[in-house]
Every structure is written in structure tokens, then in C-alpha cells.
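What follows is a set of structures for review.
Where a number appears in this text, it was derived from the coordinates with a stated rule and is not lab data. Please read all numbers here as calculations on a predicted model, not as lab measurements. Cβ atoms are built from the backbone, for glycine too; each structure is taken alone.
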Structure 1
Amino acid sequence: MPGRTAAPSLANDDAVLAQLGIRAELSRKMGVFGNFAISFSVICILAGGMSLFGFGLSHGGPVVMLGSWIVIGFMTLLVGLSLADVVSAYPTSGGPYFMADKLGGPRWGWTTGWLNFLGLLGAIAGIDYGAATFIGAFVQLQWSVAPTGGMTMGIFGGILLLHGLLNVCGVRLVTVLNSISVWWQLLGVAIIVGALTLAPAKHQSAQFVFTHFHNDSGIANPLYVCLIGSLLAGYTFCGYDASSHVAEETTKAQTSAPRGIVHAITVSWIAGFILLAGMLFAIQDYTATQNSATGVPPAQIFIDVLGAGGAKALLAIVIVAMLFCGNAEVAAASRMIYAFSRSRALPRWQIWRSVSTRTKTPVPAVWLAVVLPFLLALPALWSPAAYGAITAINAVGMIPTYGIPVFLALRKGEHYISGPWTLGRWRRPIGYVAVVYVVVITVVFCLPQSAPITAESFNYAGITLAIAVLLAWLTWITRGRRDYQLTGHTTAAEQASMDEVV
């Protein structure tokens, strides 16, 4: 049965790290719920589901939005189950790159690490910039001030600064915020769906919600449109590797981290379906919703059903959820940066692997996880297409890194040793399906999403993936094969230098 406990007993968490060649440095104050909460917060159905709602309306409409949510959610669960099995065997902050190295060797680890690193940066940029656009829509409703590109960028910078300040305070605060985020999201979904359902406005029929197909993509082939429309769910179900990145701060990590991944996907799958269905039933004018003056289609639904006052209240719920999401992603990214630097993979690694003696938090890594996404998003001031190209690395960088460790574990055959949390005899059949799905969804991420193809409408995901792989290869031949050490221990002189930085 998936998720059963294997014969090996749970060992002391720090002893497990020692066996993997890692010295415990972080503060282990996160429990099983906290580990689940960070992945649930990063998936954030109120962020992905709302940010991409307009995309779904244009690329297949209700039937594709709900149908693909069911299918993609199920397939993501299979990937999550397979990844969880490997996480149980290697519960480290490095997450996918550490597993890939252990199972396939340094080149696999290096490539996976760079994809995961760039994907995490793209995720932070996408999440927090999305929150800035929703805040801009709120400002427009409240004060009738149309947000400019400069204003949105300023709000985005402020959000990143806030997340940096919160994360340097330590994992205890991050855990509390993530725990609040879980209940905020679940209660938020209940309030939004409840308000839209009970409001005395007209509602769409079940036939419309579950069968209506709508295509404004410019692409004639309905099957192709269904594939592209599935990206609403594909982009949302991303980031659950966060549970692995905080494994070194989680008690009983060999079982807590795998459960965190699986439970986060499952709860998001169910709650997200309820949210999307509730929103679709409440649509008053399909075209007006797509072309909302706020620039945010869900906000138009709120306005049409509840008026400006109710719309602002529901929009505030979504914005706060997005802020929780971005904060959790910064926490996950900073731990990955810390671990990757511990392996001497990033330039100036001595700085980024430093840990505060007071909070036991990788403070320099936190600030790097805040500054780089801001720099990546700066092109949005001049070209939305350029920003899309940069943030596209989120999904095409992250999703493959979930499949690579699973593939390598399958390739190892009988030589792979599971941890205490294992799929048992289901590991291989589920794993093969998961790997195939990862390949397919990665290809779909890179397909053209509209026609005619122009500089503004072009899907840059394939190009960004190619650049990321090229960057990984170039850095490997120039410095990786010389400096990279998965569990290289720090010399006394290097430790003294890092203490001075902190």
C-alpha cells in the first residue's frame, strides 16, 4: 500500500544526515504539520488558480479548466508519491539535486541543482509579481488609481523585502506563518465559494460549468487547446519540493517530509476543484470577465456578484494568500541555495552557505533568494514578453527536477534502498507513470499557447529551459567538475571566514 512504513526503524534525524555526509547546522523546530504547510502554502491554489483563471477561460473554458484539474492533480499526486519515496531516503535541504547526485552521480546532481535553483527563482518572481498585480487591482477598486508598470514593480520590491525580513527571523516564525496560511487558504476558499454561491445573483448551469468549451487562443485544433488549457493546473501544482528543502529543519524528517508532499498535493487538489467550480458557476458575463478593466478576471466576478465592497474583501483574501505563498517559496529557495552552496556549486558559495549563529537560519541565502527574483523581473518594466520568458523557467525548471530523482531511483533497480516511508511494490509502476507524465507535461509547457505567434505571444518556456540546461553544462565544465563536492566538509579557515560574514 502506498505510504506504508518499511522495515527500517526511524533513526535520529541528525544521525541520518551524518550517514549522508552532512553536518546538522539548521534549527530542527518544524513538525509534520509545519512541513505539510510549507508545500501547501507554495502550491497555493488561491495564487495559481486565480492568477491563471483568465488563461483558462481563453484556452478551453470551464470544461478544460475542471477536467484538466482532475487529471493533472491525479498525475501530480503520482509524481509526489514517487518523489516522496526518494525524499524519505535522502531527507536533506538539497532536495532533488542531492537525490540525483546520490542516485546518478555528480553531473546529474549538478544539472538538477541548477534547474531547481533557477526554477525556484522564477517561482518567487512569478508569485510575488502576481501578488503585486492583484494589489494593483485592489488599489484601483479602492482609490480609482490605475496601476502603472513602475507602481507594480515598486509593490513587487516591497513584497520581496517583507519576505526577506520575515525569513531571516528564523524557521519558527516561518512555520507559524505557513500554519496560518493553511487555514487562511482553506477558510478563504470556503468564504469565496460560499459568498459567490449564496449571493442573489444568477448562476451558470451545471451543463455550462462541466461541458462548455471556449477557445480564444487562435488555435483551431480542440485537442491541442485542451493540452494548453491544462497549464492552469500544471503551473499551480508546482513547488511541493519545499517539504524536502526544509527536511533538515523537520523532526522525524524521513516520514514527515514525504507525508508533507503527498498531503499538500491531495488537499490542494480537492480544495482547488471546489474553488474553480465555485468561480465558474458565478460568472455573469463571460466576455466582460475576460476583458475586465481591473486586468484580473476573478476580480470582475467578485464585482459582478457582490459589488465593489464585497469584491475588495474577497480580493484581500486572495492577496494575503499570495503573500503567504511567496514567503514560503523564499524559505524553500533559501534552503536550496544554502545546500547547493554547501556543495560549492554557486559562485561565492562561502557566503551563501553561511548560517546565523543566533537564528540558525541561512541569512545570506535568504537575501539572495529575494534580490535575484527582483533583478529577473526588471525587464517587465519594458516588455511583458521578456518577463514571461524569465518566469517561464519556474515550471520547466521545477517539474523536471521532480522526475529526475524518480527516474534515477528506478534505474538503480534493486540497488535502490528506500527510506522508512515507501511505496513498496507500488514504487516501480507508479514511478514509471510519473516519469512519463513529467516528460509529457514539460513538452506541453513549451508548446505555443496562441496564434498568430508574435514576440508578445511567443511561449519562451522552451528557450528558457534550453538556456538553463546550457548554463548548467557551461558552469559544469568551467568550474563544477573542479569545485563541486556533494558533501564536502568546510575547512576551519573557511568556517572562520563564513562566521565573519554572518
Structure 2
Amino acid sequence: MTAAFAAHPVPGAHLRARNWGWRHAGRSTPAVSALDLEIEPGERVLLLGASGAGKSTLLQAMAGVLGGEEEGDEFGSLLLDGRRPADARGRAGLVLQDPDSQIVLARIGDDVAFSAENLGVGREEIWRRVRWALDAVGLDLPLRHSSSNLSGGQKQRLALAGVLAMQPGLLLLDEPTANLDPGGVREIRDVVDRVVSDTAATLVVVEHRVAVWRDVVDRVIVLDPAGGVLADGDPGIVLEREGSRLAAAGVWVPGIPPRVAARPHRASPGLDLLHASGLTVGRTPFASKVPAVAASDLDLTLAEGTGTAVTGANGTGKSTLALTLAGLLEPVSGSLSATGALARGLPASPIRWKSRSLLTRLGTVFQEPEHQFLASTVRRELAIGPTALKLARSEISSRVDDLLERLRLAHLADANPFTLSGGEKRRLSVATVLATRPQVLLLDEPTFGQDAVTWGELVSLLGELVDGGSSIVTVTHDLALVEAFADRELVLGAATEVRA
């Protein structure tokens, strides 16, 4: 931390909501309603609530980026320093769930400068801010370093630095550690703690990992999906006094684990489905013909009725491996071949299969749910795969209705997928793959954005699928998922290992 950063404290912002609410366009019910709250300058707030309770919507409203009348209907009043947030330009800075969505320029220095430049800050002052923002978040790289050549944790730091360069009085963080490894989680939390201490900015953070932020914040506010606030107060008092009630409502309460359905005693694995030997995986950067290796010399066999967790630090090649196993990326070297029923009538290498062949064999859930959405409603989204398989209309309806109910999406059947909360988008992306009932599922961070209730239900469903004979691979930083679901763990890194 440089002295320059601490020498320019920013007055904390004041927030006030009076009977405030927001309904997305095309929705019959509001995302947030009847909200009354006041956040004083300099307060540190952890904003909690069930998946779909409106946490991200509220953050976007505080940042003044919800949009106008075409995007939805606003009720009541929400004021930032006595003004509508949209009129308080530069006063609030929002870090989104996905840092990739905030990185806009090719070099990290330019990317951090972008926000301050938009506010009309002078050139000399911009570069002073850029340097202290990068120093504040601990991103010790040259200003010309490529913004695309960063690990997940580094991208999160870069997104945070870009917001800090605005010198906002209100720092808004939407699940800033959701896709980070445990080391990255602690680093980002400590960076935020240090920054708000030095700037006196007001902090509002949305995060399901309550234990991570409990000692950083001084207040917990829990949104009620039915409207208003479910609980509000000192973190220790609220979590102790209201713990059982909050856990039942989906809040992750330390010491109260989510419920997961009991599993039957496992028989030995079934037939082999996919085998990798000496596999090296990587991606070819834009404007290059040479793939950048992400992980190498991997040996792995996927069999019927098995659950495999792929873990490791950010940047070790977990997502690249999953896409390669799914037949979506060509191996750099080594062999990958389908066997038995999975390969019947097809070439051994999945990369040579047509998309229709993949539907019932290898199902993939990407890390970013939006990358999978094609339809205008949740119901139509779920019907795309079964329709491509030319199933009977009655069978399509049956599968869609079952998944809507099982994954708590029935009330959103007619909603646009892009208007769902982060956790709802994740459940929908998983459901779209389950709709075609593939033999092997490859899921990248399947529990991202889930509250305690939906997490337990989703993990129980994955367990049922494995017990029914499916092979499931989950790329994850969620250690609770590994413990509850996986038969074995493939840990990628400097010394890749398999743990039973």
C-alpha cells in the first residue's frame, strides 16, 4: 500500500430506500419490493438472501445501472447522497459477479484508466490513480501487461482496481470471490478490508460465503424474497439469534450445513465411458496458431456411476480440461477416446462428433451461464435440446416440467433467461443439459450463486444421477461440493494428483 492511496480518503456515501422496489420488464412479480433501509457513510454491509431475493438487482440500483422504463418498473425511492443513483455519476463503483464482463481494454493499465477517463479526470491524475489502484489490490504487473493473460484471481483484482480508480464513495461487490480458489478468496477479502479502511468508503458486498466476510463487515442485511428485510443488525447477533430461521430461508449460516439427500451404498463403478492418456490440453490465443498449454500429461478414466471433482488453483487448466473432455476443444497431445456404449457407432475421438451426437452423450455446463442461453423464455430454453432430438411433444413437456419443478424454476418459466439472478441462471444452465439426459456431464462451477437450500437440492440431484449410472465431472472451488458428492478428486497444479 502506498502513501498516495491513503492520502486521498473518499467521503463515504449515504444510502436511503423508502418502500423501494423494482420489477423487470415482462415479469409479473417484482425482483425487490417494499424495501426500507438506511446505510450510513462508512458502514460495511454484507447483503444476504435466498437465490432470487433481489440482491444483485439492489446492487445495480445502488450503482444507478438498472436502466430506464424499457428495462422495468421502479417503485418508491432509492437515494444515494440525496440523489437518484443514476444522477450521482462516479459516486458508486460496482464490481460484477463475472470479472471478464468488466475488462474492456487489452492492457491492464489502460483498463484501469478507462473508468476514470469516463469521468473526465485529467490525464496526470488518471495515471496517478491507476498506479495506486493497482498497488492497492496487489496486482504487481507492468501497465502494458495483457489483461487477457491473467488468472481468475488477477482478473478479479483488475476489476476491483478499475472501480477504485473512480474513487467512489460507495463500493459495491457482487459475489467477488465466487469463482476463486481458497487462496484467492482470502486475498480479495483482505484487499477489500484494507481499501475500505484507507478510503472510508461505504461497502456493500453480496456473498454467499458468510464466514469469509463476517469479520470484515459491521452489519448484515438479509433480503426477504417476499419483500422487505428479513433480518438486519450486527453480524454475530443476527446469525446467532436468527440462525435457524435464516438457514431455512436459504442463507448460509456458519455451523448450520445445508441438507443433502442420503446416498445409498455405492457399488463398484460401471463400464468405462471415456479414457484420457498422457493428455495435454490448451487453447489457441486469438491471432495465434500455437495453443497455449493449460495442463499436461493427464491420465483419467470416466466410468458409469462415478462422480469426479476437478480442483486446483485458478489458472491450472480445469475449465480447459472439461471442454476437452466434452469434445469441444481438440487435445494438444496425448489421447482421448470414448469407449463402450458412449462410442457406439461413432469415431473414438469426441472432437469428431457432430453436435447432435454430443447431446445424449456429453453434456457441458459452461462457467458463464449466459454463454448457453438461446431462447426468450426459460421454458423454451429447456425445450431446445429435447426438440433437437426430435422427441415427442408430450415427452418434451414432461422433461421440461420436471426440471422446472426440481430446480425451483417453475415460477420463472415465462421469464427471459437473461433477467434471472446469478443463482437462477446457473440452475437453468444445469437444467438445459439435464434435459437431454447425457451419459456424461461436465459441469463448470455448478453450485455458483446458490443459497443453502438450492445448493443442497442441486447436490442431491447430482448424486441421484450418479447413483443412476451417469458419470459426472465437476470443475469446482466448492470444497463442500467435493466432500458431499465426489468419489475422487483430480487436483490440477504443479504436481497433479488424484485423491480417492
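For mean count of other Cβ atoms within 10 Å over residues 125-132, find whichever of 1, 2 sits highest and give me its label. The partial results should precede the final answer.
Working: 1: 26.2; 2: 19.4.
When mean count of other Cβ atoms within 10 Å over residues 125-132 is calculated for 1, 2, structure 1 comes out on top.
Just checking, which of 1, 2 has the largest value of FRET efficiency 1/(1 + (r/R0)^6) of positions 37 and 269 (r between Cβ atoms, R0 = 35 Å, to 0.05)? Mind showing how you got there, number by number?
Details: 1: 1.00; 2: 0.10.
Greatest value across 1, 2: structure 1.
Quick check: 14.3 is what I get for Kirkwood radius over Cα pairs in Å, for residues 341-428 alone, calculated from one of 1, 2. Which structure matches?
Values: 1: 16.8; 2: 14.3.
The value was obtained from structure 2.
For which of the structures 1, 2 does the calculation of distance in nm of label points 7 Å out along Cα→Cβ at positions 61 and 117 return 4.6? Kindly include the intermediate steps, with their values, before the conclusion.
Working: 1: 4.6; 2: 3.4.
Only one of 1, 2 returns 4.6 for distance in nm of label points 7 Å out along Cα→Cβ at positions 61 and 117, namely 1.
Given that relative contact order in percent (Cα under 8 Å, 6 or more apart), derived from a single structure, equals 33, which label among 1, 2 identifies that structure? Could the numbers behind the result be given before it?
Numbers: 1: 33; 2: 16.
Answer by label: 1.
Give the label, chosen from 1, 2, of the structure having the highest value of mean projected area of the Cα convex hull in nm². Write down the numbers at each step before the final one.
Working: 1: 22.2; 2: 23.7.
Once mean projected area of the Cα convex hull in nm² is worked out for each structure, 2 has the highest.
-9500 is what came out when helix-only ellipticity at 222 nm (-39500 (n - 2.57) for each DSSP H run of 4 or more, over all residues; to 500) was calculated for one structure; which of 1, 2 is it? Show your work: numbers first, answer last.
Values: 1: -23000; 2: -9500.
It must be structure 2, since only it matches.
Using FRET efficiency 1/(1 + (r/R0)^6) of positions 405 and 453 (r between Cβ atoms, R0 = 30 Å, to 0.05) for the comparison, can you identify which of 1, 2 gives the largest number?
Values: 1: 0.30; 2: 1.00.
When FRET efficiency 1/(1 + (r/R0)^6) of positions 405 and 453 (r between Cβ atoms, R0 = 30 Å, to 0.05) is computed for each of 1, 2, structure 2 gives the biggest number.
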